[in-house]
1. The value 19.5 for Kirkwood radius over Cα pairs in Å was derived from one model only; which of P, Q is it?
2. Can you rank P, Q by distance in nm of label points 7 Å out along Cα→Cβ at positions 141 and 229 and just name the one with the largest value?
3. Using mean count of other Cβ atoms within 10 Å over residues 93-100, single out the structure from P, Q with the greatest value.
4. Ranked on distance in nm of label points 7 Å out along Cα→Cβ at positions 125 and 237, which label among P, Q comes first with the largest value?
5. To which of P, Q does the computed value -13000 (helix-only ellipticity at 222 nm (-39500 (n - 2.57) for each DSSP H run of 4 or more, over all residues; to 500)) belong?
6. Check the numbers for FRET efficiency 1/(1 + (r/R0)^6) of positions 69 and 197 (r between Cβ atoms, R0 = 25 Å, to 0.05) across P, Q and tell me which is largest.
7. Taking relative contact order in percent (Cα under 8 Å, 6 or more apart) from the coordinates of each of P, Q, which one would give 17?
Structure P
Amino acid sequence: MGLDLASSWVIWFFGACAVGGVAGLMLGKLFGFEFGLGVGLLVPGVVSLSFTVAFVTEYRDFRDNPSRADGVVVAIEDRPANAAGDITTPVAVLEFSAADGRNYRATSKGGSSLRTGGAAVVVYDASDPTRAKVGQPRELLGGAIASMLFGTFPASAAIFFLVGWLDDKRQRVPTRREVEHASKPTNLTPIANLLMVGGLLGAGLWPGSVMQQIMVAFGVVSLGLWLHCADGFLMGRDLRWSLGIGVLAINFSAWVLALWLLIEPASQW
């Protein structure tokens, strides 16, 4: 009996945090603290983002599959969660009507949060409706958003530390021309600063709900951060500064995407 996707993500994510922590500690002693920290953050970041793909795939299937039906929970049963049978997990039993007009039953995976009398979507095999899976599109959407946010920060921070570690290993001294070029101001800097300040101070001036105002504000700020990041790389400025701004830009953008997914009708994407 497998667990549902949300429960699996929680277990895998915290397991990846533990594995990443141990691996990072060991590698840090061999190759340096920065490398170890980068690897330690990369493991949970990649694991969580991989679940984001799984959540989105399942969400779209439960939303668009032609062989889908609305099911009603008729019972909650405790079933073995492992082969030994010494651990049980709650499983929801649903009743639904297939396209052939007959009623069938489907069971959810373990760890279900469904309750008796609740509703969920059932996707079944048109040739054999007894083969079906149960899901809640709203819960899958929430899982996609949560796993994306929990994965974006450690993954982006890992890139910051690993690239910084590689840059230190190069031990390359910039030439005088490169230093002079990196110190030159560009038109991007004041524009980026204006966007960041305008996004933060003008948050309450945007039309729409509070969530929409926050989304627009974060979007404007993220645009300013991306301009700073681009300016840093184009002008050859300090790599760590550019990477740090890039980490902030990625995470602000992730929040913009999360808010958009919560606000916009699901049919839009």
Structure Q
Amino acid sequence: MFEDESNESPAEVPSDPADRAREKTTEFRMHAELAAVFEGHRKFDARLLAGLDAQLARDVQRGVAKLEKAKSPESPVLPPEAADGAAAILDFGDTHQLSSNDYHIHRRPGEVMIVRWLSGEQVDTYYQRFQAHFDAALGHYREEERQSHGWKQDPATLAYLEALDAIDLKMADAYLREPIRTHKLFVLSTQAADEMDILHLCDYLIGVPAEEVVGAASAPPEEPTERDRAWFFKLFSLRGMKGDVERMCFFTYLQKSDDGDW
């Protein structure tokens, strides 16, 4: 379902045990990121603030799109010439008196934009939660695989289990947190899904009925089909510094899949 645009996964399951383990790592990392980005309402009293001004929402959208075009496909680190634009997006909430931690929502029928800023200790908490989600998913999967397949004792299975045990991924490292803080870098990563289950996003991750996010007119009916639940989804994660304060901005674009992609 998901495509990590900075590190695309192959369409077929690799035969090499180490490659298989790396693919599962990518899958768990992407889902852990979604959980950490969208759990704020359930875990940290972050408000869902509908009514974000359309022009402000479009300004953020154009800003992150411009940053995405500026960066190299080989690296999420933005070039120096994009620094002013990245700093403006990270400072956009303060500039326009939009609260941090909360989810600022602009919606039209079949289209939703969500912006969330984090600052200082909120960033610390985000990385702690990101790591916790990843560790929990990986630990559960390791145990399942060992119980289901460990008894086989064939070399390929044992190599795969060993490769899983060897995974020790730190989200702060994977998302370049120390270089951002030390070298004042600006970093942009994305992930996308052509068909995000809107009920999974709203009910499970955010913890609210879909109509509170996408509006009553666009929410799935009581007995939805797979098409009713399918939305195009793209998440932009922008990280950087303002002075000595670490900042993050998450911009999410959602569009009903039958209405075309952004």
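Just so you know, all these numbers are worked out from the coordinates, no wet-lab data involved. In this text, all values refer to a predicted model and were calculated from it rather than measured experimentally. Cβ atoms are built from the backbone, for glycine too; each structure is taken alone.
1. Answer for the origin of the read-out: Q.
2. Once distance in nm of label points 7 Å out along Cα→Cβ at positions 141 and 229 is worked out for each structure, P has the highest.
3. Working: P: 16.9; Q: 14.4.
When mean count of other Cβ atoms within 10 Å over residues 93-100 is computed for each of P, Q, structure P gives the biggest number.
4. P
5. Q
6. Comparing P, Q, the top value of FRET efficiency 1/(1 + (r/R0)^6) of positions 69 and 197 (r between Cβ atoms, R0 = 25 Å, to 0.05) belongs to Q.
7. Working: P: 17; Q: 28.
Only one of P, Q returns 17 for relative contact order in percent (Cα under 8 Å, 6 or more apart), namely P.
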